[in-house]
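Student: What follows is a set of structures for review.
Quick note: the coordinates plus some simple rules give every number you see, no bench work behind them. Please read these numbers as outputs of a predicted model, since none were measured by experiment. Cβ atoms are built from the backbone, for glycine too; each structure is taken alone.
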Structure P
Amino acid sequence: MKDSVRYFDKLTLAVLLLLALAGIMLVYSAGHSGGEAHYLKQIAWLGVSLLGFIAVFSLKTEYVFPKAFAVYLVLLAVLALQIALGGTVARTRSWFRLWGIGMQFSEFVKVPLAVYLAKLLARIEVIDGKAYLKMMAVILVPVALIVLQPDMGVSFILCGFIPLAMLLKKVRPVLLLITVLLVIAGGLISWHAMLKPYQKERIVSFMDPSQYKDSTGYHIIQSRIAIGSGGLAGKGYLKGSQSRYQFLPARHTDFIVSVIGEEFGFLGVSLLFFAFFLVFYRHLRFKYQNDEEFYFVYLFNGLVLFQFLVNVSMAVGLFPVLGISLPFVSYGGSSLLSLFIGEALIFRIKINTYLT
């Protein structure tokens, strides 16, 4: 026990907690003028997430990793049930209510999927045809179920596992070509057969928000105003006019970065980037005991980085608004819990080096 405390990565956990606590403060700032109580729910979810962190951290990775695929299959069944029985929130049937608490189970797919992909990559030297089919199947099945809800944000983020896996392993050139063709074909099919008009408008409007200023372009315009008005040091906590007068939509979720930019300015956003950099640096510079652990850490951190960059790009109008939250900071209990579960596995992997 003494060794566990001694070698535990306390600095990285402190940074993650600071991000989550800063998120609660920002969620409060984003909704206090309208009497919203999202911050109280986020406080409760942070407590649940820390309990989840402790529970998973206490388990040996030798026990967790072999169970990952079974958990993945259970989650697929839950996702299928959500399509038929889930509650509708923001036009998606992606929620179950358990004891009055909304749960978005698509968020929990990230961890077991990362574990299974890590196990797959650890067993091969090159991504050949067989490995490619396995990899694409385990990624695209949950993606398809989530698209049917439809939740474009989470499904898009899960697709990030594909380039991440290909960056970590050598890939036969023909498979890269096939992947590009699949992306093009998938995009065309989605555009013509699956996307709803408002979703198409979101994708198109980011290129010229002014043409859609009364609909989907409004989000991007208000976000840019908020970030630009913050200047170097911002207007101060609780003093952001875009949030206080509720001009900025989804300010506690998709556009939490805009709240940071308006209230704390360029310095606040820079501090946010530094906090994430510190977490990634401390996780990725570590020497891991085996390939499975190495690939899991890189896949999970890569996905968090991917989500972080997409969210920030959305806020400044460089990416379509797809409903993608800022990891650890945006309002969302299911997302926060899944992230802390993934982090618990990483912390356990890191401490195993000293305990064995």
Structure Q
Amino acid sequence: MKEVKKPPPVDVGRRLLTWGHQHARPFPWRVNRDPYVVWVSETMLQQTQIQTVIPYLQRWLERFPTVEALARASLDEVLKVWEGLGYYARARHLHQAAQIILRDHGGRIPADREALLALPGIGPYTAGAILSLAYGKDEPILDGNARRVLSRVFGVEGDPRRATVERQLWELARAILIPGQARDINEALMDLGREVCTPRAPQCTVCPLAEICVAHATGREEVLPVRSPRRPIPHYTVTAGVIWNAEGRILLAQRPADVMLGGLWEFPGGKVEPGESLAGCLERELREELGIQVEVGPAVGVIRHAYSHFRITLHAFHCRIVAGEPVPLGVATFHWVEPAEIARYPLSRADTKIVDLLAQTGWVNPFGVRRDGDTTY
């Protein structure tokens, strides 16, 4: 491979600035530079595409227009508005941080890097985005798009997820900034990575950095950034119980705050262990989580769902309690809910699919419903 001189960082910044002025997109968080709007939008944009985020952001700002409104809302309200967007820790962190901002900063999002980094859910990228995009400070950003552009333009070897490589990229992200122009350069850097310097088949013929790009000069556009081999994505078989009582209500359990999907409500159940039957798994999980013994009845259906790091096949069953009263042993709490009320609760995508299956069958309780003191059990 031939040796190619790396470009001066300031040249990269100037070219990005010129290109950005010509191709800037009027996203909502650019029309409204309010730090709160920038903070929420940048949090939503983590791991989520822009076209998905825009309607969620609009609904969020209608429901929680200010830091104070968010801080004073219940977690259930917050998670319900976030429902379907995934990576729910982001919503919990926004809620927690808003309460801290209201308590310790008078409801104003800090304009200080260290104060921002002390808030839940705010790391170097989000802090840099708030400071540069909302407050106009000369702070760098480094998201996935920026990592890709900088790795290619400067010929950075190594996986960007490694600490040493990430530090190098942060240094480059700061080096390309021109005083007073960080906002526009940062936005152009992210836009270029999203629209032109894409992971596959980058459009080098229209890229403003092609003439000075090390990867382009050496034919390594699709080699950089270096990607470590991906680990196989695990698959789990899980069960869930639609537990009916004699009055036709269904038991929903709330997940503990410190676990995946924390704070969301669900049809309780869990992962099948080796050698365990589906019914045996569900009986064990409900005994461990709620202290109840159940009869596992007819199947509701089978749901296949993918999360970021694993996939599941979920088997849902109708159930009824045959011994014991529910106690929140492995869950935060539980509610007996009328079928029509379930829509008020924030659920994971997999659990909303169970709701869809139940709705298709008319919410039929296979065990019967008590009427006028009698029961069909």
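Student: From P, Q, which structure was relative contact order in percent (Cα under 8 Å, 6 or more apart) = 16 calculated on?
Tutor: Only structure Q yields this read-out.
Student: I've got another one for you. Can you rank P, Q by FRET efficiency 1/(1 + (r/R0)^6) of positions 23 and 335 (r between Cβ atoms, R0 = 30 Å, to 0.05) and just name the one with the largest value?
Tutor: P
Student: Between structures P, Q, where is FRET efficiency 1/(1 + (r/R0)^6) of positions 7 and 295 (r between Cβ atoms, R0 = 35 Å, to 0.05) highest?
Tutor: Checked P, Q; max of FRET efficiency 1/(1 + (r/R0)^6) of positions 7 and 295 (r between Cβ atoms, R0 = 35 Å, to 0.05) sits with P.
Student: OK, next. Figure out for me which of the structures P, Q the number 0.15 belongs to, where FRET efficiency 1/(1 + (r/R0)^6) of positions 31 and 287 (r between Cβ atoms, R0 = 41 Å, to 0.05) was derived from the coordinates.
Tutor: Clearly, the read-out refers to Q.
Student: Which structure, out of P, Q, was helix-only ellipticity at 222 nm (-39500 (n - 2.57) for each DSSP H run of 4 or more, over all residues; to 500) calculated from, if the result is -22500?
Tutor: P
Student: If FRET efficiency 1/(1 + (r/R0)^6) of positions 63 and 255 (r between Cβ atoms, R0 = 35 Å, to 0.05) comes out at 0.95 when worked out from the coordinates, which of P, Q was used?
Tutor: It was calculated from structure Q.
Student: For volume of the Cα convex hull per residue in Å³, which structure out of P, Q has the highest calculated value?
Tutor: Checked P, Q; max of volume of the Cα convex hull per residue in Å³ sits with Q.
Student: Right, something else. One of P, Q was used to compute distance in nm of label points 7 Å out along Cα→Cβ at positions 15 and 239, and the result was 3.0. Which label is that?
Tutor: P
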